[in-house]
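The following blocks contain the structures, represented as structure tokens.
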Structure I
Amino acid sequence: MDNPAQPRNFQTIVTHADADVDDLSNIAPSIHPTTTFLARDALDFAAMATEPRHPRYYTRYGNPTHQRVEETLARLEGAEAALVTGSGMGAITATMLALVTGGDHIVAQQNHYMGTTKLLSELLPRFGVTATFVDQTNPAAFAEAIQDNTRLLMLESPVNPLLHLTDLKAVADLAKGRGVLTVVDNTFATPINQRPLEFGVDVVVHSATKYLGGHHDLTAGVVAGSKALVERIWGTHILVGSVLSAFDAWLLLRGLRTLPLRVRQHNQTALAVATFLANQPGVEKVHYPGLAAHPQHELARLQMPAGCGGVLSFQIKGGYQETQQFMSQLKLINQAVSLGGYETLAAHVAAMWAGTLTDEQFRAAGVEPNLVRFSTGLEDASDIIADLAQALATMG
């Protein structure tokens, strides 16, 4: 029987999940900017110093404001525990460093967020950790790439920026059969649209800078999973030192209060925009799994039944210069990196990553010179579409 004190509705979770953590008399949660906390006596100090993740010992180890956010995030993901970090890459880096060691092997995807790709291909090899990159749309490719020393499968679904999907259950089942851990970056989907732990994934990570915060005003990361794995990752996190400030934790909690409402709107608007673009002569191709024509649409319906998120990408007819011309004609839609906030943002991917990825990495990721990544905000869909239409009209 369900526990009525543990609501399953997302909007109720984000409103009440942290109610018993701290400051029971306050409706609006307090911010705890202190870096260190007083002990009542010597016994209390010893307990604070030795208890993992104590929320009132030293803020790099934990903080009451962190604790409120972590309780809410764990409930959203259906996890035993969660950990907040100073950035999404802080969460990904701490997780990988905690779960692999020199001589280990990782199977990852050909398409990942740029920072994840560089971590796997440039930083970890310096410490003796190797990686094989496979086609994420083919679960058999993961099976073929697993070696005797494989310890981790790194996943991201939907992936940045082409919105390919990974069959989470198929890959998680494969990993469990081989005794290998799975980590998935759930940033694009959010727990409102997709809960990877329910498909057998071991650890979920997020850039909370995006949808979870939702207002383009904080930088944060999240790790969620079993208590044992999260504590293991926490041990590395406190050494890496990617600490979330108490104020940003408070902003993140405030953003989470409206996450289900915002994601519902993002889902609807992105589908409307993708449908419009798919019928424009000036657009070569649209990448959005919510479209029935998308090759992984059925998998999207299974894994993300509530919607496919607010990010899509599309290719302008022509090349780099034509895409630059299109971007220059946008009026309402702003050009900026990042995604998942209240304001619609567009980025010419080849221009955004030109100084970061090599030509070989671009080719491996399938990123063409005419690709635009598009993050729908909370403006009315008709206004977003009107701006796209006038920009396309200038292309002749």
Structure II
Amino acid sequence: MKSLGSIRRDFAPWNDPNAKPYIQFDNVTKKFGDFIAVNNLSLTIFEREFFALLGASGCGKSTLLRMLAGFEEPTAGRILLDGQDLRGIPPYRRPVNMMFQSYALFPHMTVENNIAFGLKQEGMPKPDIEKRVAEMLKLVKLEQFAKRKPHQLSGGQRQRVALARSVAKRPKVLLLDEPLGALDKKLREETQFELMDLQQELGLTFVVVTHDQEEAMTMADRIAIMDKGEVMQVATPAEVYEAPTSRFVAHFVGNVNMFEGKVAERAANTTRITGATGAQIVVENGGNTAAGADIVFAIRPEKIKVSSKKPADAVNALEGEVYDVAYLGDMTVYHIRLDDGQMVRASAMNASRVSEDPLTWNDRAWVSFRPDAGVVLAR
């Protein structure tokens, strides 16, 4: 079986026409005065899904999360959870909990009291609270820190306390607003996998808001990429990366090279594209574009090979000059200025300690790629 990228888990209810969505945004609009934060947006999320809302600041992702939590009401449209319309239901009566970027821990309370706070507010019996708090401490591996206060913990430990408090009430849905933003890069990467494992263990539906594409790609089953209050694409991380549906998505997720041109010829399985300077490339993922149409061919840097000589078997090979080189340890990034003036970014894994074909600034070089290495975008 072939797949776009690795499959993280055998879970894909969105591919089942009979699967019932757990969360539904139905033509939702949210206005703040004349400003439209969310624009007639429809979106479905499934039970036990780890779903990410990804976008730049101001794209509407946090507003969407706040409406689901009950802190904002839609100007128009409906939000349903397990078939129930949430309009008019206050936040404290919704089966959801929200974890904020600031963590919002009570500084005067111990770790165990922070976790127990919401359970006490609900009137849970004391023995049950003690049992639940112990479960949560074990879940987030903080048993030995139960008597400490937040200021005595590291950033990662505070994040886990906030997480334990959020799931202690066992909500149906956990909402996470930039949950790892306060952590350093190394700890953030470690915590991403911890969150994934925790979500699997609890069997809850997680909806996370982030502007960090690597974070979304690592954790989520599916990603909704947002721009100006609208969803641009909803797909798995591999599909978003390997098969973007628009130039915006291709640019937003990862690095990409764009070759603009016209469809010169359509064949059974290939499309020949002619650029503005006459350079031609042959691609297999031509979609439904017609001959003569203006299109863009998008290809990721790691799909491009750089060499000092033209590969004998290359279907697509373009010549240029090395403009820049960056050695990053695990990979080397090349910027090649083609003879027609276009700049191409290519990356090569440093699989061996010694390079067999070393290239440096101002060297002549060839970039080559397979016909199936990229995708044609019409918009």
Structure III
Amino acid sequence: MDLEKQYLLQNYSRYPLVLARGKGCYLYDLDGKRYLDLISGIGVNALGHAHPRLVKVIREQAGLLIHTSNLYYTRFQGQLAERLARMSGLQRSFFANSGTEAMEGALKMIHSHGRAVSTEKYEVIALENSFHGRSMGALSITGQPKYRQDFEPLVPGARFVPANDLAALEAAFSDRTAGVVLELIQGEGGIYPVTQEFAARARELADRYNALLVADETQCGVGRPGTYFAYQRAHPVILPDVMVTAKPLACGIPLGVIMANERAAASIKPGMHGSTFGGGALACRVALEFCDILDELLPAIQRVGGYFHVVLNELARKYGFVKEVRGFGLMLGVELNIPGKQIVLDCMAQGLLINCTHDTVLRMLPPYIITEKEVDQAVKVLNKVFSKVK
């Protein structure tokens, strides 16, 4: 802690905890104290910690090949792209290192697509309360002024509308609209879902105005809602033109991806975009192993996620300061009528790791391997902490 205070940028408000190792759904500090991890690296460690199949693959691949750059072919990038195409219904992939990088590439697709029609077709519709990353382009369409204000002016052309407001969405579209970007479940914004009606209307309007519909699945995708991707929860499926995701895809090895249909993919010509590290052999092989495991886990995500939602609602009925429980699958938020920071700290003292977003929403993004037993353990801690709130 002292070294970080002396040598690192002071941009993180870290919790006072130094972690040494992890196993399954648990983390351990330097003194060996155990913590049930319900934040999983902000949704990254989808298989928990030290999963034996991932350890085996990482160890083996590290002894063969980690990185070559994208000057050459390697075995696993094409295989992973094929797997993701089958999972997503979108034909083409571009591999990056994070959700933010993937969003930057998606924005370039939007602008290139619009510019092919008109130099005036560059506006991007996004949602209020959204979060798409911290780079300049991604910030430009992040619908929370607190993240944007210190870096303005940003990329021009963003138009923000309230989630699920059909009239505002329709009013925002015009011939200048090149794209619309949606988190189907807003994560950092407080675990707020977009309705099927709103998503379907966005799809219709994007088609009418020749704009690209982009689904940001960085936090709400790759199994977390109980389906491969959040847009697949709707029936019929509302297929975007572009989808970006990252967090759980390689379970802690940095990997992001842009998935696109042929129309959107055609907007990026040779030389227009690239990545030095994106899609390296190690990251892609780990992601392939994860996808194999995910197929086995999807029913459990739905079952345990449903159970977690039920017991959280039972807990909420006991305490007047709990406003609402929201979420799908293993993406859950408990909104309070009071600040949540001290509750997070009190839970940590009791061996439970969660976090708080928007000051009042307790966010839980547990590993996909969590069981009902561990859910009960978490709710027991929450009940103990809630009972002492004054």
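Read-outs throughout are calculated quantities, based only on the coordinates presented, and are distinct from any laboratory measurement. The structure presented is a predicted model; accordingly, all values stated were derived computationally and were not measured. Cβ atoms are built from the backbone, for glycine too; each structure is taken alone.
Here are the numbers for this structure:
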item	result
Read-out FRET efficiency 1/(1 + (r/R0)^6) of positions 108 and 244 (r between Cβ atoms, R0 = 30 Å, to 0.05), computed value 0.70, structure in I, II, III	I
Value 17.9, calculated as mean count of other Cβ atoms within 10 Å over residues 100-107, assigned to which of I, II, III	I
For 3.1 (distance in nm of label points 7 Å out along Cα→Cβ at positions 276 and 332, calculated) the corresponding structure among I, II, III	II
